[in-house]
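Asker: Listed after this line are the structures, all set down as structure tokens.
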Structure I
Amino acid sequence: MRWNEFFQSEWVDCFIAGLPAGCLLKMSIDDLRTIVRSSRDDAIGFNATAEVCLIGLVSHFEAFCKNQFASVVNLCPQTLTAFCERRPDAQVRIADLLEVGFDTDGRIGSLLAEGYDFGSPKAINSLYCDLLRVTPFSVEEARKYERLLEDRNLLVHHAGIYTLRYHRQRLGRETVLSKAFMGSLEVRRRHFALWAGFLERTAIKVIGASHRAVVEFVERERIRMPKARRDVLECLRWYE
């Protein structure tokens, strides 16, 4: 499906912000890369611009994971049958249904995803596994993402200054007195580039796995979809 056909489709509203989750993430990462490339690391290795963009990078990736999940359900709500069997407490608030006039066609996934936490690799793996039987993060990828989240949280909650907890987890005990509460995290242009590449590769993996899983589900369950909706389903795999 081409861009003009996509935007003319009646199913475009199945995507958060009217764009496939991968496209939305790609635009955000490209913008952040442009900002970081125009910045400079200072003489001792600090780059406030790279710090702020790293925080933004994590937030956009978390939103991507939520948006892709929501779009799958919006386009194929039948996937909720197995999800609800595995999560019998899954629910959508009545107040939210009132807000959309009880018109949940193409919105049920958005309403549902809003109630879940996509803030850790464990949570993301669990949600995608219960919905589609796919796990976006391998064990090693999960560990790596956890390290990024630790850095992001240190920047957000402690201005990047090493806490005792962070120090124990990441730096060891031998230099606690010289680093804890005194030293701080250095985020340079190259650090941002490495993390952006990692999250981009992970997102492409999520896109491919979730698209294949939902297409296989539709075929296995012999779900009848209007052609326009089936065409838009292909847009789940867009990352451009």
Structure II
Amino acid sequence: MNLNHLGSRLASALLVAGFAFGISSCGSSSSRMRYVVADQTYNNNVDILIDNRIVATNVAYGTGTAYMGISSGSRLLEIRPTGNTNSSSDIIHSNITVQGGSDTTVILDYSGGSVATPFTDDNTEPASGSVEIRPIHAANFLGNLDVYIIPQGQGISGVSPQISNLAFNSTGKNYVKLNAGSWEVVFTFAGTQSIVFDTGTSISSLSSGAIRTVVALNAVNGSPGYTTLTDR
């Protein structure tokens, strides 16, 4: 038997096994996560770090990031003022659990302190001819809200909300299924038609299969009071 050939094959096998073990031990990378800065107490734009690595930098209040790949398992999330390199400056420093094969929206908001609130996303393609819109209430200055999703320009007079009494840090009944087209999301104080935020014509016409998330925010630091995220 050619011992050199055997040794080469054994080394190759060990390399492949070690590579496979390395992947499994780090968790699946098929998950995705994105972040929305909704905490008005941040004094500056922030950097977002996962496991000590910056994944988004100079993120302003009222804005969200795109989805980014993230390994499943326990991950260290750090939020710190842009430009700071020491973890002692972290506004948030905590572990988050990432499920394999999942999409997650993390709202960085304020609830008696700076917190990171995860929302599991469902980006399954809607039925042909349909779209979905999901509201999230992240405006801690306000009480509960009603949510109307209406054809653009229709107005809410005589219309019932799709979601009533939506509490802070929640989504109500999650995704609202609609026909493809141009839609407007209106937030009012719960039990009234007193408008708090209105997306107007800012959401482009949605073609079949589209999904959007609209996050209600405190209207400070130049924010219109909401941000719209493209899910798919």
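Asker: Thinking of I, II, which structure, once distance in nm of label points 7 Å out along Cα→Cβ at positions 33 and 129 is computed, gives back 3.2?
Answerer: Corresponding structure: I.
Asker: With helix-only ellipticity at 222 nm (-39500 (n - 2.57) for each DSSP H run of 4 or more, over all residues; to 500) coming out at -3500, pick the structure among I, II it was computed from.
Answerer: For helix-only ellipticity at 222 nm (-39500 (n - 2.57) for each DSSP H run of 4 or more, over all residues; to 500), the value -3500 is produced by structure II.
Asker: Ok, one more. Matching task: 1.00 is the computed value of FRET efficiency 1/(1 + (r/R0)^6) of positions 121 and 145 (r between Cβ atoms, R0 = 25 Å, to 0.05). Pick the structure from I, II.
Answerer: I
Asker: Have a look at I, II and say which one yields 17 for relative contact order in percent (Cα under 8 Å, 6 or more apart), as calculated.
Answerer: It traces back to II.
Asker: If we compute mean count of other Cβ atoms within 10 Å over residues 89-96 for structures I, II, which one ends up with the highest value?
Answerer: Evaluating mean count of other Cβ atoms within 10 Å over residues 89-96 on every structure, the highest lands on II.
Readers should treat all values here as calculations from the given coordinates under stated rules, not as data from a laboratory. A quick note: this is a predicted structure, and the numbers were derived from the prediction, not measured. Cβ atoms are built from the backbone, for glycine too; each structure is taken alone.
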